[in-house]
Structure I
Amino acid sequence: MTLPTSGAVLLLIDLQQAIDHPSWGTRNNPHAEKNVRRLLDWWRAEDWPVWHVRHDSTDPDSHYRPDRPTHAFKPETAPLPGETVIAKRTNSAFVGTDLEARLRAAGSDGQPPPLVVVGVITNNSVEATVRMAGNLGFETYLVEDACFTFGRKDWHGRDVSADQVHALSLANLDGEYCRVTTTAAVLDEPVSQ
């Protein structure tokens, strides 16, 4: 997939050490961080905008609290000096932040740049941010193999695997709020047979 224009914004959501705490449970997409890193390397080589969203939780029990060591970015996807860091306190990166204003200001000819979203948790902060991006009219791409989530219990108490939670979240988003894609498609790599 060739992005419609150069200069798309790569938005990394909540890729902090807090997400590695065992209390989250079993995750999917074990190679998500490697895929994020491949995208990061590409964006940086192209000198396209890379924006990191950092969750600054106010919940006293959260591993994402700023006073916890797990609040730090994951080293393999951490911001470089000069890259934008957007602090948020809710699940959506648009609530209580200047993300929308930054995107609109980063555009040209009155059009904001496309938004390419990666990070965690697929069915929480990623989904909330992508839904809002779509509702605000931003051209949004969600890289499904550069995100991950965790298994959960459904409303009836049945166990649902991380892969199933992830797949349902993607199905909820694709077409209406964003276009779901893959790392290889974004990097325009040939599909292996």
Structure II
Amino acid sequence: MASPHFLRLNHFEPDSRVNGPGRRAVVWVQGCTLGCPGCFNPGTHAPSGGQAVAIPALVDQIVTGPAIQGVTISGGEPLQQLPALLALLHELRARTFLSVLLFSGFTWDEIQRMPSAADLLAHLDVLIAGRYQAGLRQAYGLIGSTNKTLHFLTPRYTAADLQAVPPAEILLGPDGEIRLSGIDPLQWE
């Protein structure tokens, strides 16, 4: 069973412009059992990959990093670590006024049936829900495939805000690592 005090991360990016409106920190969780064919982030699937990060340490990274507008949580599947995710969301709410955008492969109906759904949704500004379907690929406005549903849970953002997000970016890490990010990231040939 996952610990509510630690979130298993694949990667943390302190400053991105393509994972939601404005400048955002991005938390990619590790672990996903949904198995969406054609998923463009398969490196996040193994539940034993990545590293376990204490929730207070992760929030410290977010608040002491660059000036940002919000946090985007993606994966892997964030809701498969729901107790730790809720701890992160509670800590963010207690310490910041940052917006929160969450990508989930679970559908809106599946999320509504989860025991902590009301608590989860109360801490989100935008939820993008549904399994990726390669045959319905869209890759526009943060929507990977047309079956995904978009839920604005506060008035903070509109569909136009999401459509204005650039499609991809190239990030250079402090160790020289090059990462590609976005809803339809560029591919190295």
Structure III
Amino acid sequence: MTTQALVVIDVQNAIDDPQWGRRGQPEAEAAIASLLAAWRERRLPVIHVRHDSTDPKSPYRPGTEGNEFKAEVSPQMGEPVIDKRTNNAFIGTDLMDVLDELQVRSLVITGVLLENSVDATVRMAANLGFEVIVAEDAVASIDRKDRRGKHWAAEDVHALALSILDGEYARISTSAAIIETLP
């Protein structure tokens, strides 16, 4: 049986900073918390990814309140925390070493922002040969403006980003359905 790890990406206080604009998927943290509870109950591997921005203006920069994990999804003792400085959790980190040590070949990926760090990490994981599942209710997006000036609601950004990942890079599911399949 393949060990499946839960990966929680960038769910830090910084995501609530007003500079991001309107965020969709207000239920994402609760869905991540339910996945965390299921993983912990079954003693399956959980990996937290923390964005340590090098931008002095970023709410994600180390040493600020924004850099702290949100309380409802905070790591517990013994759960690895991967510190990253790019949008991809594999670049410049020891994530691959941790996954190899845990003998993980399947990842359930959650977090923020779907169209940024989650997307970059999902694509890389798939390219590295991992089975990847994205919990659609445990990822969040923000309103975006495209290069032509058109405004896209977070809900539309979310739906499009999931549809682009679906099939080629990941299987899209819900947190409830994922939990139902756990041993």
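Out of I, II, III, which one gives 1.8 for distance in nm of label points 7 Å out along Cα→Cβ at positions 54 and 174 as computed from the coordinates?
Only one of I, II, III returns 1.8 for distance in nm of label points 7 Å out along Cα→Cβ at positions 54 and 174, namely II.
Consider the structures I, II, III: one of them gives 21.2 for mean count of other Cβ atoms within 10 Å over residues 46-53 as calculated from the coordinates. Say which.
Here the read-out was taken from III.
Read-outs throughout are calculated quantities, based only on the coordinates presented, and are distinct from any laboratory measurement. Remember, predicted model here, so these are calculated numbers, not experimental data. Cβ atoms are built from the backbone, for glycine too; each structure is taken alone.
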